[in-house]
Structure formats: C-alpha cells, structure tokens
Structure I
Amino acid sequence: MGRAHPQIETGTLEALREHYDSHGQGHVFRFWDRLDAAGRERLRTQAAAIDLPAVLRAHAASAAAKPGASDFEPAPVERLPDHGGDPAQFERAAERGRALLAAGRVAACVVAGGQATRLGFDGPKGTFPLGPLTGRSLFELQAQKIRGLGRRHGRPLPWYVMTSPATDAATRGFFARNANFGLPRDDVVFFVQATVPSADFAGRLMLERPDRIFENPNGHGGVLTALLDSGALDDMDRRGIDTLFTYQVDNPLVRMADPVYLGFHDAARADMSCKVVCKVDPAEKVGVVARAGGRIRVIEYSELDAECRAARDPAGNLVYWGGNIAIHVFATAFVRRVAGDAERLLPYHASEKPIPTLDAGGRPVTPSRPNARKLERFVFDALPAAKRVCVLEANRCAEFSPVKNAEGPDSPETARRDLSARARAWIEAAGIEGIPGERDVEVDHSLIDGPDDARALGIHRISEAGNAILTAPGVVS
C-alpha cells in the first residue's frame, strides 16, 4: 500500500490533485499556498506514493468488518511432555531442527518497528536496556542467542531486522555503534515496514502537518509484505533459506530459532506454525488459536463470548487455553504467496485512536478522545491461507515475558525477574554450585542458552564461570 500509484508517479501536480479530489480527499492540499518549495515537494512526493484507492478500500472494509467466525473449536496442539506430550517425539523434533540449522536453511526475523515511549524511553524498543545486571539491550540479548546458535550448529543464522520509518535510522546507528554485537555485517539485514494513512470517522485522511499526511506503521502483519517488497525474501533464496523464524523484539525470553519448534514445523510440512502458552486465567486478553471452518486461525479475545472464555473440560482446564504469543515459523514460499495477495489474505483492522491533527486554520490539535481510525495488519491472519499448520505449546515461564508497560505486569521489572529466574534454573539444573541465594543472575546467551550449555562449560562452581555467568552488577563487553 506504500507503493506509488502507477498513474500518478510520473504525473503532473494537477493530475495528482485531481486524483485526490475525485476520491474526496482534496483537503490534503488545503494549505498548499502557504507551503514553501520544500514543503510542497514533501507533500507531493508523499501523496503520489500513496495508493489512494487501496487505502480507501481498506478503511471502508475495516469500518464495516464484523467479528470472525463464531463456530469454532479448539485447535490441535503438540503438548509439552509435562502436559502429556511424547518426550521421544520432542527429541526427534529437536534433532530435525538442529539438522535444519546445520544445513543453513533457517533465518530469524525480528519485528522491531516500535518505539519505547510507553516505557518512558526515547528510542527504538530494541535498544531498551534490560539485562538484569549488565543493562544489555533487548537487541544485544537476542544477538547473543544468534551468535550461540551459529557456534553450536556451525552455520551463521542470518538475522532480518524489521524497523519502521520512525526507528530505522536509530536502529541502524545502534547496531553500527555496537559492531553488530559481534555478528557478521552481511548476516544482519535491515528492512523497513510500510506505513498506511489514518482517516477520520468520515473517511477523510488526516493531516499531521500542513505538508504531511498522517501515516502509521502497518502492524506486525506488515512484516510479510515488507519481506517481499524489500527484497529480503530474494536474499533468503540466494542463501538457500526456506524456513523463517519470526518473533517480537519485546520478548527477551524468546527461544531463538528453537530446534524443537523448527523440527515440529518441518515434520508437519507446515506453511506456518504457532507457539502458544496456557492462559493464566479466562480473562487474560490474548487471542487463542482455534479451528474454524476446517482452518486454524487466531480468535481474538473480543470474539470469544464470556461462555467460551470460561468453558472448561471435564478435568477443569480451560477449553480455549492456547494463548498466541506471536512466535511463528514460516515456509518462505508461503510468505511470498501471502504477501503477493495481501489485500485479500491480510486484511486491515481498524482501531479508534486519538490522532494529533490540524484545525481548519492549520493549528495543531491534540484530541483527548479517539477522532480517527488507524489501520494495521495482523500476521496471524495468514493462518487460514495455510494448507498445513503446526501449533506447539511453550512453557510461559521459560519463553514468554514481554515488555509492554512501564510498571506492573509485563514490565521491565517482571522481564528482568523472569530472565534471572530462568538463568538460575538452568544453572541449578546443570549442577553448578555457589549461586548466591538472593541475587539476580545473568548469563551470556552466546555461551549458555539452556542447561545443556551450562553443563558443557565443564565447571562446578559459579566462581569458575567468568563472564559466562554474572551474579553481581557490571557491564561486560
């Protein structure tokens, strides 16, 4: 939707204004006469790059959208061994996943276009300092895991980093200042997600400034179209990559390119796979993975009525327990197919938001209540297009602790606590002694990303671990 309209790209200003007038959007040029030459060029360039008919179709469709199918049932899930899964099957999946990594068929992709304003931090969310003792950034913690995977499997794991127009320059600069966190420069690939204009409740595009139409990033589903439009999928093809692991930057517990997950996905010959965790209670506001009309999909929290949310099986467990945590594995051929038919397969969803705009005189207005609709795509909307889907259960304590809020649940405090608790559990499982009882613990994930790695260090006490295991504050290079 960010591509230039083919009839307007090389057209005259008069043709461009007529195009907007004919679609009821001529007001975006209402301050034209007061703009200087640079401002006029900014507005002209932006307006020409917007596929206006597609944007207006998306707004009209999202405003009229009804909730999804009401006739659904729980999706089949590969359960953890602790919950009835077959340990031997998990070991076979792990072996299969490790073979994929050793063959160089896997890449990782992080959705990292968001800013950390809700955390009171000025910068891209991936640059937020989160290491319990070192203050390592989210990006650095994840880069450590990628380095570790490359070391263990003898092949680099290319890392595709999706930014947004608001975070791209700052993100690239952060990586450059930190020498890509020890990763080869060619194995870190940046690409930018598209933006989409918002519209007021009458369907009129919003002006952010006299020379700019308001646009917002097009949601986490935009990763699929951005991979295609940026050429990242072509780059994967050149590298022999056919399997893509995707996740959100704000989850520091993510099990990066989990071999077990990759193995289940590959064994199922799945187009797309999902990880789920058990909901903490019926009221937890997360989408659940279910089956509707013979297809796997995510049922949003708002689509589940109170009876379905609270429904329990004879053992007393929630019927719709599988909470989606935005960790997916894709066949790259499937990404290409969905992205190439995005208007049909990745519909936009509208949310009502207060969006700063201009009054009739061009003065800034900051509304106190929603005045417009933002459009976003959701990555899980690709699920119904998949011929085969694998759903795998994850342990919430080990794999999911998002950083969403400045304080309280899902905050930096809870994420640091969970990082420390998981590191402590790995060290204790490895039989390493001398861990202080009350202190936070932080590991170097390039060396330790599980109890097996901790055992492989061949040490018996924390005092022998060096920088691999930290139990006192300090910044380590």
Structure II
Amino acid sequence: MSKKLTETYAAVDLGSNSFHMIVASYADERIKIIDRIKRMTQLASGLDANDMLTEESMLRALICLEEFGQRIREIRRVNVRVVGTNTLRQAKNGKRFIARAHKALGHPIEIISGLEEARLIYLGVAHSVYDNTSKRLVIDIGGGSTELIIGKGFETYKMESHYMGCVNMSRRFFASGNITGNSMQNAILAVRQELETVENTYKKTGWQKAIGSSGTILTINSIVNNKGWSKNGISRNALDKLKDELIRTRSINKLELPGLADNRKPVFGGGVAILCGIFEAFDIERLDVSDGALREGLLYDSIGRLHDRDIRDRTIDELAKRYNIDINQANRVKKTVVQLFRQVADSWKLDRKTDLKYLEWAASLHEIGMAIAHAQHHRHGAYLVANSDMAGFSRQDQFRLALLIRSHRRKLPQDEINLLPTDERPLVIKLTLLLRLAVLLNRSHLNANPPRLSVKVTNKTLRILFPGRWLQKNPLTRADLDSEEDYIKSIQYRLSYSSD
C-alpha cells in the first residue's frame, strides 16, 4: 500500500498580547507538530484612547509577521490560515493594519468573532485533552478577551466571549504599576459583574472538569507549581496565595516569581484578577491546564476544511433549517449553479473547491430573507447572514456570503461591492453573475430541471446557448434574461443568449 502524501500546514493566531504560529505535517490522518513560534507583540497595548492602533505598535507587529512569513513561505497558500482576535475586532484602523499585515506575512488575515474564537479554542483543547465522557468548562484568558466554553468530546454546549483580557484589565486597574488590596478587589469585582449574566446558566449546565489554556493560565500554573503551592494544575488555595503575593509585593516591576517573564509582568495583575473572579463566580476548586488553544484549534479546523470535514457546511444546513428555507428550491439553484460553474471555471480561473463552496452556500441560503418578508428578501437575507453567529466563518467570510445573497437579484449593489478589497471584487462579481443566472433559470420554483445549456465566457462577457426551441417555449425566461442583460451592464459586463 502506498503511503499518503505528507502535507504541511500552518496556523497563525494574532492575539492581543502575543502572536503565535504553529506548523505541522499531516499524513495518514495524523498530525505532527514540527515548529512553534511565539512573539510577545502586545498589540492591545498599542490601542490609544480612540481605539486606534499606534504606528509604533503596528510596526512591532509587522516585524514579527515578516519573520513568520519567511518561515511559511514554501507552504501551499490554501494550507495556511491566519486569524485576528479582539484587538483587531476593536481597532478602528484595523483594516489599514490588516492590509499591511497581509503584505508582510504573504497571507490574508481573517478577523473572527468572539464566539468563533471560543469555538476554535475549545477545539484546540479538546484535541489536546480528549475526553468524550465528561463535560468540561474551558477557560481562556487572552490579552483583550476571555472565552468560556462548556463542551463534551468535540461538541460545544455553551460559548461566551467577554471583553476582559489581561491587557485591558491591567490598564484599567493597575496602570500605575502598583497592585494594592483595593485595586485587586475592584478588578475581581469587575470580573464578577461581567460574568453576572452567564453565571447561573453555566452552573445549571454544569461540568465535571475545568480546564484552562493560553499564556496567562499557563504562566500562573508554572508559578504555583514551581512555588510548591499546587501540583499538576491550579488549586483555589494556590491562586489565593498568588494573589496575596502580588498584593504583598505591590510593585509590578518588583515581582520575582519563578516562571514569570519580564515582558508578561505589566499584564500579569489583570490576568490573575480575571482568573480569581472566574474561580469565585463558578465555585471552581481546581483548574487543569491544556497546552492546546486557539492556534491548535485553527490547525485542526483548517485540515478538516481540506479533507471534507468543514464545520461551515453544517452551519449552513443549520441556518437553512432554522429559517425554514425551501430546501427543494435551494437544491435546484445549487444544482444549476454547479453546472454553470464547471463550464466557466477554467476560463475565469475559479478555484474548483473554495469558490464553488461559496456559490453552493449562497445557493442554499439565497432565500433566507423570506423568513422576514418577500419584498426585498435579498436585503433581509444579507442582513441575517452578515449578523448571525456562524460557526467556522470569519467576518470576511460572512461579508462575502452576505454580499452574494444581497446581489442575487435586482440591481447590483456597486457601493457594497466596492467595500471589498480591490483584488477580490472581480472574483465576487463573477460568482454573483453565476448565482444570478442559476436563480433566474429556476425562478418558477417548479420541479422540472432547467435546460442543459452551454455557457462560454471571456473576461467580461457571458454567452449562453440554449437547446433547440427551449427559449421559444419559455418566453418569461427570455424576458428575465433581457432584464438581466440590463442589470449587469451597470458593472460593465455583457450577457448574450441564443438557441443552437
């Protein structure tokens, strides 16, 4: 039996405090980590009072990304994923930084929601500490946000992302560089207030084991174990001793704890306060620790996408069921759009996996807006897709998908198309034209299949050849094609059709 080809993958996590990169090989359904790189970039510390990233903080991050880019230069682009989290969600000039980061790294950056971040964190922990019998509460304290997830095996039951991280909490309560009993208590109280709305629902769901991940918790675990306060995890008593030690030392710069790096000291107080607040809120007596986190989850998710285990497919199916979409009509449109895509993919240089996925998803959800109203349902549908929590989708993914749904009928929204990065616009327009044509050919909602037509394209022209006398027998479709010809003139494309 021949051995399967080994592929190399990379996952990059642009966190609020640190940037992480993990590189792994994949063969015979096994993953082997071959490299890890971590850099403390402290991106969140570069946010000014107006939520703008300073030039200094951006340059610091870009230097790191150039280094990462050199390491992954030879890896197939489709095998590399890069995600940005809370700070890039928050930064008002985030788009400007992302464009520069793309250039420095050589790969696009996806901005993910807090809930998507939580899902990927849980996936990373679940693969690192597998247990399909017990419910686990997973806690991840990042630089700008804290994620709380309850799950079992690889399935999640509850997920929350809270805007409190070691960086913003340290700046809020310990900006002077001092940690006092009052400032620590105020910070813990703020954490309890943040968790107040989810505390009872999480307790009702319950869990058998609590697990922590990422830098802050790994550092706390290292300290309390090195000090002999706890063994193989973080006990409540050990965490209290650590809190008391911070208050006793008072000055952040004077902290001398085994396992605490100098570059983590400025944000350590906020991280300890968050964990103390979580222990109090959820009555935790002991926290186990996992090496797996967001980047590992991203790695497993990426490999799943390329090996027919894409969570996004399930997300689309769940949305279709939730909004009671006419599945038969969706499947008719999907079948037609696949037929059209295969005829033009080479001429238009479309990716037969990635680009076709977007078209199939858009076909599945193109009538989702009907759940609100038939009138303007393409607009309603775009809003629902753009603003729903969609597991597996980045913000950019959702915007592209929403734009396809928004554009599948009537006038094309040029202003919204122009919100895309310049290099993405031609691709999205081409996918939109194929979706519009598939919807048009199935407008009657009848079970009868549309004709096996032939489509040929040049750069900005679609030529459609219908069989025999089909057009003469379907004058409504011919009228729809005449209207469509006028619509797409607005974006400098041309449609022509005839019979063979």
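Bear in mind that the values in this text are calculations on the coordinates, not laboratory data. All figures in this text were calculated on a predicted structure; none of them were measured in a lab. Cβ atoms are built from the backbone, for glycine too; each structure is taken alone.
Values as computed for the structure displayed
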item	result
Structure responsible for 41, 26, 22, with semi-axes √(5λ) of the Cα gyration tensor in Å calculated and labels I, II on offer	I
Of the structures I, II, the one that 2.8 was derived from, the read-out being distance in nm of label points 7 Å out along Cα→Cβ at positions 189 and 349	I
Structure responsible for -9000, with helix-only ellipticity at 222 nm (-39500 (n - 2.57) for each DSSP H run of 4 or more, over all residues; to 500) calculated and labels I, II on offer	I
Structure from which 1.00 was derived, FRET efficiency 1/(1 + (r/R0)^6) of positions 85 and 109 (r between Cβ atoms, R0 = 30 Å, to 0.05), options I, II	II
With relative contact order in percent (Cα under 8 Å, 6 or more apart) derived as 20, matching label from I, II	I
